[in-house]
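Derivation of every value follows stated rules applied to the coordinates shown; laboratory data play no part. Bear in mind that the values here come from a model prediction, so they are computed numbers and not experimental data. Cβ atoms are built from the backbone, for glycine too; each structure is taken alone.
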Structure P
Amino acid sequence: MHLLNLGTYPPKQCGIASFSNDLRDNLLLCGADVSVAAISDTDYSYVYPSEVVYKIRQDRRSDYITKAKAINKDQDIKAVVIQHEYGIFGGEDGDYVLDFIYHLDKPFLLVTHTVLPHPTSHQRRVLSELVKKAAAVISMTERSADLLARVYQARPERVHVIHHGVPNFKVKDREELKKEYGLTGRRIITTFGLIGPGKGIEKGLQALAAVVERHPDVLYIIAGGTHPMLLKKQGESYREMLINLVADLGLESHVKFVNRFLEVDQLGDYLYMTDVYLSPYPNRDQAVSGTLAYAIGCGRAIVATPYEYALEMLREQRGLVAEDARPEFLARLLNQVLSDAELQAELEKAASTLGRTIKWSYTARQYMELAEQVAESHERRVV
């Protein structure tokens, strides 16, 4: 079974690139052969690994057409997996991807990373066209699946809910990790990921100011480098704003920045030493969060703002979701968990139970089975 994945890809640092890489690695373990068509932006020059057999320049419309035609001639490729996020493709709202699918003869699976409940008319058109042409549409939550049907006219029988995958992190002891990192005696709150305004970290810091009064041993770890595209365009202005806010709030001894891109092993260390994972996204329409999925996979006690992905994944007491994104509501929930060891243990147990069902090994098998169905159905129609 030979598949082609279309999306961003490492060494580009972004959530879609990491997702594409993880999906490919785990599909290989399922017995698939997976090559990659990488979307490259003009701001960086990437040296791709050997599995990248096609390169599409993000803002070069003709590339989408010529590469689709080249893929059609590749007899080995049975189906294409398209990672959809408006911002990774060229054109208005990434509409150059439509040129790709209009010239593609292979069946494709559409993975929807952003499903807006109130899109602009053009955003609706782009995703609706993709959904209409796709042999199968993958949503990562039931809430997004419902939106795909109601807002984007997806046929319900073509929509499949497959959760965001999570690596098989090596389980480690929290107190041993704190000792190893020189953090013995500290209660750890963590937020990780590529840093940018959409993360809402300033809300986390403002909430922290109300937490340290009751929990002077708390340390908020903000782990991850600045998003490369933000760094290219605006430098470290957002991080500098956060550092200034830490100083203004008098939180210097309660905040630690880990300013680098974290590999999986390092990320696992930071997650497993965490007492409370904080996910303070300000955008309620956030349909997917790989960082939240990872925290669930590691069985952490989680406090989140009320965005779409959190509302679904943390229901049934798998985490605590604030009434809204205001810092005082986050602070109330953080204090609640940090003051109640039994509650923390219950949240960790509930998250861990869900986390076992979204490991990449299980998720990739679902992708594999769906791709096989799509390829077989296409071959029957062609014959």
Structure Q
Amino acid sequence: MKIGITCYPTYGGSGVVATELGMELAARGHDVHFISYSVPIRLNSMNERITFHEVEVATYPLFDHPPYTLALATKMLEVAEEVSLDLLHVHYAIPHSVSALLARMMAAPRRLPFITTLHGTDITLVGSDRSYLPITRFSIEQSDGVTAISNYLRDRTIREFEVRHPIEVIPNFVNCDLYKRAEDPALRHRWARNGEPILMHLSNFRPVKRITDCIEIFSLVREKMPAKLVMIGDGPDRGSAEYLVRKKKLSKDAFFLGKQDHVHEILGSADLFLLPSDSESFGLAALEAMACEVPVLATNVGGVPEVVTHGVDGYLFEPRDVETASRFAIEILTRSDRGRAMGQMARANARSRYCSNDIIPRYEAFYEKILRGVDAPALTAR
């Protein structure tokens, strides 16, 4: 198949999943065309089956903001006509599904179906804003196919948007051959020279991720035992987190690495992964850590309980309850095996449910079902 994929190229779950999906599809013999305003952050290798098409947005004094939605729709159509795309797969509803809808209309009478994958904040935050809700609901219902990354997100979309379009759950995934336990002695020595346990966090450092709670949890752990904290990523709350580290005099024990392309090479050196978010529609970073045999300490929100099993491969706690989280962390890290058995269970659960070898064929089957389908949904009023 020839597949056009559009995502946000920035450091976030939707872009990561879309990029990994494209690379996995290319490895399975499909031609993948990424269409976005810049190269996706995880797209670190190109081959004859992967092509990137940059969306160039003209700026004019008349516009306060460049009309990206229209430029994207035009580029989608250009790519579709140039390489004879079979379908478009857009990740994150706003504005990508709207652009894909416009491209499909412009391509008529040639059929150009599009699939929308819902990832989370496009529904829970952005899409539920009154100004965006009608167009988001419309573009979802006009999609030829719709998927969601968790049962939680599917149910919330149906409930809050009252969509009539069927939504198929295809969860996030991880390449289990790439994400595996591979401790790097040099890394561990750099951060924990005396063999201290390492707590780790990975995110885009947005407010919803509550990264300052990572610092609070770590501070409480440090009151009871030696430990180190490694923070991977960057974003608007990094400054607040670094300030809190200095305020609590933890600068020698906490390390901020910024954005990293090869996180699988780092996660395997952790003893415990922290995910204290206020909201998570799935928890991809937690899954990546689990595949690396790292137990997870995460909030009991959204789709996280579908990934982390409390007391088996990690622990769940209520948002902002840093005291309970720190007790769980200490309980794991003071075990005789420092949580290794729990980490091994985490990998076993990740392998049994979320390996790319099992999930990618589900996307392929969904594509084939859409391509066999009838004409695109009619543009009718609600």
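The greatest value of distance in nm of label points 7 Å out along Cα→Cβ at positions 31 and 255 among structures P, Q is that of P.
22.9 is what came out when mean count of other Cβ atoms within 10 Å over residues 79-86 was calculated for one structure; which of P, Q is it? Kindly include the intermediate steps, with their values, before the conclusion.
Working: P: 22.9; Q: 17.2.
Here the read-out was taken from P.
Calculated for structures P, Q, distance in nm of label points 7 Å out along Cα→Cβ at positions 23 and 367 is largest in Q.
Ranked by distance in nm of label points 7 Å out along Cα→Cβ at positions 39 and 71, structures P, Q are led by Q, which has the greatest value.
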